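In the part that follows, the structures are each spelled out as structure tokens.
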Structure 1
Amino acid sequence: MPRYCASCSRSESDAKFYGDFCENCAKLRLLKKSPDLVKVKVCRKCGRVYTGSRYENESGSSMNSAIAFGLKGHSTNLLAYEGQKALVEFNEDTKDGVLAAEKEITIRYDKAFCDRCGMIAREYYEALIQLRGNPERVERTRARIERYISKSGAIITKEKENESGMDIYVSSKSVVNSMILRMRLQVVQSYTLYGLKRGKRVYRNTYAIHL
């Protein structure tokens with residue numbers, strides 16, 4: 001016996017069916033239970049969007065991931081977006097195959113700080129590099145340090161010049177430790193108690209380098 005749509009009574013001889021509904025009614029039901037709005041987190045400083053695991057520069061790919069993360073629990077694919085509007089394809093598995101329906105939804109951008117910009121804003125650091133000595137050598141060493149830190153994925157959150165040289169504040173002491181070995185710098189190292197994290201003492205490292 002032919003199936004008839006549970007919503008409009010259309011026969012399966014006239015339309016493709018998905019479960020108990022014809023294609024048109026199945027799409028209407030899918031769109032009705034699909035969200036009208038998605039929240040996307042964006043860094044208020046650099047403008048990168050949060051994709052669910054990290055912040056990335058805005059692009060079609062990153063926005064697809066960001067919207068999919070915001071609509072978790074739904075199977076989606078971003079077709080197009082502009083400003084605060086997005087055209088999204090919603091998908092649903094049925095016994096008759098995958099049902100797909102397009103819907104325009106609103107994007108709400110929630111502003112926050114990404115990890116990088118947050119650390120810069122707070123001037124967070126784990127390592128302080130103190131460069132002292134000949135001004136030309138200090139400047140050359142600073143440039144080498146900046147290149148190394150930039151490639152490492154760590155962050156220089158602040159630089160401060162003074163009469164005796166330059167102070168460089170870095171987000172990761174493990175990166176600085178590796179850099180010291182790689183660049184074969186002679187340092188005098190000291191430690192300062194910063195606080196407690198999960199019951200353990202946290203220290204900041206200071207690296208004094210005379211050039």
Structure 2
Amino acid sequence: MHSDLEALKIRYFDSHPDEPVVMHRKEIVNRRPPFQALRDRAVEAAFNKDLLNLLREWEYCVVTVCIDKRNHVAAYGTWRYDPYHYCMAVLLERFSSWLKRKGARGNVMAETRGGKEDRQLKTSFRRLWERGTDYVGPEQFQETLTSRKLRFKQKTANIAGLQLADLLAHPSRCEILNEQGLLGRPLAPFAVQIIGILQEKYDRKGEAIYGKQFLQ
């Protein structure tokens with residue numbers, strides 16, 4: 001994945017190993033530097049085609065959790081669960097379940113946002129490792145996850161997995177909100193193409209999609 005992604009960035013954005021371009025969906029969509037080449041429609045079309053092909057060909061599994069903060073507060077008057085802990089718990093339950101089914105162990109990495117957000121995620125991760133959830137005990141988390149500490153990396157670290165997550169998170173979120181009638185606008189055409197690919201990438205248990213969860 002890393003070599004393919006770097007080749008794509010070199011082809012379209014003159015990325016250099018010493019100063020690599022880091023894929024970021026918002027900047028790509030707005031064609032901001034270093035993605036200004038996408039202002040040319042022919043270049044944009046070629047880039048979109050190549051990116052979609054890579055998203056289709058790469059081997060990866062997707063788990064997305066989306067929470068409706070407004071409905072949650074409206075239903076309970078306040079947070080029934082801390083939103084960071086709630087989302088982290090469901091994500092880790094599904095990730096741990098996938099690892100257990102594969103007989104594997106895995107690490108967890110997040111893109112740093114700094115300050116309060118990072119501290120909350122670290123606390124939630126450590127609590128889950130030590131206590132588990134109502135559905136997954138701490139023993140399973142400790143058997144399937146390689147560390148009790150959540151790892152953070154800066155966007156500038158050029159981690160392929162974090163860039164892939166950034167590219168997929170928004171379309172996946174839009175898909176979930178659209179299914180719930182909460183999106184409030186039509187799905188963008190390029191997002192529809194990514195969503196089509198995601199149907200083959202979500203974690204599944206039999207015919208059921210296990211890698212897509214809407215929380216209220």
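Bear in mind that the values in this text are calculations on the coordinates, not laboratory data. Treat the numbers as computed from the prediction; the structure is a model and nothing was measured. Cβ atoms are built from the backbone, for glycine too; each structure is taken alone.
Below is a table of values for the structure above.
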item	result
Of the structures 1, 2, the one that 75, 23, 21 was derived from, the read-out being Cα extents along the principal axes in Å, for residues 85-140 alone	1
Structure responsible for 52, with percent of Cα pairs over 29 Å apart calculated and labels 1, 2 on offer	1
Identity of the structure behind 1.9 (criterion: distance in nm of label points 7 Å out along Cα→Cβ at positions 133 and 149, calculated), options 1, 2	1
Parent structure of the calculated result -17000, given that helix-only ellipticity at 222 nm (-39500 (n - 2.57) for each DSSP H run of 4 or more, over all residues; to 500) is the read-out and 1, 2 the choices	2
Entry that produces 2.7 once distance in nm of label points 7 Å out along Cα→Cβ at positions 37 and 165 is calculated, selected from 1, 2	2
Winner on relative contact order in percent (Cα under 8 Å, 6 or more apart) once structures 1, 2 are ranked, highest first	2
